[in-house]
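Listed next: structures, encoded as C-alpha cells.
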Structure 1
Amino acid sequence: MTEFELASEMDLPRIVDIYNQAIPGRLATADTEPITVASREEWFQAFTPDHYPIWLMKINGKIAGWVSLEAFYGRPAYGKTAEISIYIDSNFQHQGLGQQALTFVESQLPKIGITTIVAFIFAHNVPSQGLFKKNGFQKWAHLPDVAIMDGNSYSLDILGKKY
C-alpha cells in the first residue's frame, strides 16, 4: 500500500535523485543535465504544507516517488491554481503510482484551497498524457517545438482541470 506524507528538507536529496532519473528519458523534464541538491534548495523552500505541498509516495517505508503542487505563474490572481508534477523512481514505475498520486492530490484539494490544476506534459509523453486525460484533464494549450533537446524539437501540452 502506498502512503503519502509531506516531504521535509531532509528528503530533498532523494527527491533530486528521483528527478534526475527522469532526465535521460527526455519525457518528463526539459532539464538536460542532472541537477544538484543545492540548486533545488530555494525551489523546495517555496513549498508550503497548507497550500503548495510536496508529498512523498512511500511503499514499505521506502520513498518510491513524489508529487507536488506549486504556484502557477507566481501572481496573486492565480493563487487557486497549481501546477502538478509527479516523479516516480524507476524501480517503482508501471505499478499504478501515478494514478494513486492523482487520486490522493484530488482528495487534498479542498483542504488546501486549490480549484484548478495544470500539468505541463511533453506531447510525446504518451503515458503521462494518457494518465491525465483518463482523469478528466483536457488539453488547454499546445506549444509546438518549444523545447530543444539533443538537437531535436519537442512540443509541450498544457493540460488542465477545474475542481
Structure 2
Amino acid sequence: MEQQVRINSRYYQMIIDSRDLNDAKSKVKALVNEEIATYDLSPELKQQQINSLVPALEKSLNPWFFNFIRTNPELYIQQIQIPVFAAFGGKDVQVNAAQNGNRLLELFKGKEELLELKVYPELNHLFQKAKTGAVAEYAEIEETFNVKVLGDMANFILGLKK
C-alpha cells in the first residue's frame, strides 16, 4: 500500500509538473524505473513490475486524466453557493474520508448550512459494503450501490423542495 501511494504521488506530481500531455508521457518510464529501483525485489521481479506499470500508467495518461490531475477542485468548491451532499466510504482506499471530509468542512466554513457530509464506515469507493476496501475487491462484491446511501441522497434532494 505504501509503495502504491508513493508511486501514485510521484506520478501525479510528474503530471502537474509537465508542460503538456506528451511531456508527461515521455517521463513515465523514467519515473517507474526510479521507483522500482527502490523495491527490495529480484531483478526479474523488478522487470516484471516495470513491464506491467509502464504500459498501465501510459494508458491512463489521456487528455481527460491529465487535466483532471492538474485541476484544483478547491478553487471551484469555494465558489459553491447551493446545498451540497458529500458522501465518503470509510473503507475507501482511493479517497480518504477523514482527509477529504475534513477539508470540505474547512472549505465550507462560514456556510456550513450548505453542506451535508456523511461517512459510511463499512463502504468502499464505489459505496459497496466491503471487507477491506481494496480495489481488487470491487468485482467480488455483489452489491452495486448501497441502498442506505441512495436513501440519504434521495432524502437530501427531497429536502431541498421545502
Structure 3
Amino acid sequence: MALEAVPAGQASDGRGLVLFVPAIANPGAPTAAELNAGTVKALTYSLVPDGFRHETTENVITDGRYTLKQVLELAGTVSDTLEVQYVSDTPAQTALTEGVTGFIVHRLGVPNETAPAAGQKVDVIPIRAGVQRKVAPTANTLLQRMQKLFVTGTVQRDVAVAA
C-alpha cells in the first residue's frame, strides 16, 4: 500500500468572520443582502483571540440489552452553547446589549475582508444576549467583557448563503 497523501490545509489566521445579524427571514438560507445590511455588526475583531466559544455536545442514549455484555449507544439530543469575550467599548459591547435577540453568523475559510456572498458556507446561531460581565483587569491587558449568548433556536450548520 502506498503512503497516504497529505491533504492541503488552510491557515485560520485572517479567515474568520463573526457577525451579529438582527434579523434573518430563513436561518437555513440567509441571504447576502441580510448579511450585508446596514444593521449588521461585525464582531470579529472586537473578540479576544479565544473569545468565540461555540460548543456543540451530542448527547448519548445508552441502549442496554438483557444479558448483552456490551452497552450500545444511540445519538441523542444536541446541545449548543455560545459565550463570547471581547474588548470593552467595541462594537460587540454596543451590539450585544442584555436581552437583545438576533443571530450570530460565523464564517470560516474566507478572508475576513471578503463580504458575505452567495454560495459561502456559514453557521447561523439564533441568540438572546445575557448579562455583560466585566473581566477582572490584569497588567498589560485591555479591559474586557464576557457574555453568555443563549441559543434560542435550531443552529444551522454549514448552510449556503443565498443570493
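Throughout, read-outs are computed from the coordinates displayed, never taken from laboratory work. Values in this document were obtained by computation on a predicted structure and should not be read as measured data.
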Kindly point out which one of 1, 2, 3 the value 26, 17, 10 was derived from, the read-out being semi-axes √(5λ) of the Cα gyration tensor in Å, for residues 64-143 alone.
2
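Quick check on the output: -17000 is helix-only ellipticity at 222 nm (-39500 (n - 2.57) for each DSSP H run of 4 or more, over all residues; to 500), derived from one of 1, 2, 3. Which one produced it?
The value was obtained from structure 2.
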When semi-axes √(5λ) of the Cα gyration tensor in Å is computed for each of 1, 2, 3, which one produces 22, 20, 17?
1
